[in-house]
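Coordinate-derived values only; no laboratory data. Please read these numbers as outputs of a predicted model, since none were measured by experiment. Cβ atoms are built from the backbone, for glycine too; each structure is taken alone.
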Structure P
Amino acid sequence: LYGNFGQGFKQKQKARGTKFGLSIGGWTLSDQFSSIASTETGRRTFAKSSVKLMLDLGLDFLDIDWEYPVQGGNDSPPVPHHPDDIKNYVLLLSAIRDEFKTLPWKAELSVASPAGPDNYRHW
């Protein structure tokens with residue numbers, strides 16, 4: 001293994017409790033979340049493929065960084081958003097947790113949440 005994954009693997013060998021995860025989304029890559037989270041099929045497909053990727057990469061957790069439910073984030077181009085996003089976000093996270101139940105260990109799920117009042121008012 002090379003790069004970040006190689007270094008992460010070496011670190012895990014040295015310190016067995018070290019955890020590495022996969023963060024999905026972010027400022028420039030949140031444009032599909034509203035659509036994905038809006039349907040049961042989208043949520044289940046995302047959950048299954050995300051957990052499979054986590055397993056394939058030998059990672060310990062998933063982090064979802066949706067910027068931002070309900071109001072969008074990146075202005076150019078604007079991130080699609082909908083008033084039901086926060087409700088659907090909870091359902092998306094629940095679908096991921098359900099998928100975690102199929103794993104032989106307890107995987108972890110985290111979210112990147114906003115700190116500014118303009119961005120957390122819908123949470």
Structure Q
Amino acid sequence: MKTENSQRATQLEALQWIYVTAPNREAALDLARTLVKERLVACANVMDGVQSVYWWEGGIVEDAEAVVVFKTQKSLVPQLTRRIQDLHSYDCPCIVALDIQDGNPDFLRWIVHETS
């Protein structure tokens with residue numbers, strides 16, 4: 001049986017950083033507010049003024065976008081991904097999850113606390 005400390009350590013090892021693009025700052029903020037309120041993420045950082053270049057429907061497209069970086073637990077990523085897809089205006093939104101390898105232990109514990 002795991003002790004509380006070992007369970008907490010396991011949770012800290014299973015944190016993720018979720019990178020999402022949005023069509024503009026307001027759409028990104030709407031996503032951020034909704035997902036923080038629903039406790040699917042502990043926090044979100046919105047960065048405006050991103051220029052994206054990508055292939056779409058056979059051509060190269062350039063668009064101004066905003067980026068949102070979410071912090072959450074890995075166990076919530078499937079539910080979070082579905083929720084972003086439901087809320088997002090894009091047909092194929094960029095939703096990429098990356099493991100958090102290390103960081104400020106107090107901040108990492110805070111992510112776990114706010115999403116538990």
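Highest-scoring entry among P, Q, by relative contact order in percent (Cα under 8 Å, 6 or more apart), is Q. From P, Q, which structure was semi-axes √(5λ) of the Cα gyration tensor in Å = 30, 13, 13 calculated on? Label of the originating structure: Q.
With distance in nm of label points 7 Å out along Cα→Cβ at positions 32 and 56 as the yardstick, tell me which of P, Q scores highest. Max of distance in nm of label points 7 Å out along Cα→Cβ at positions 32 and 56: Q.
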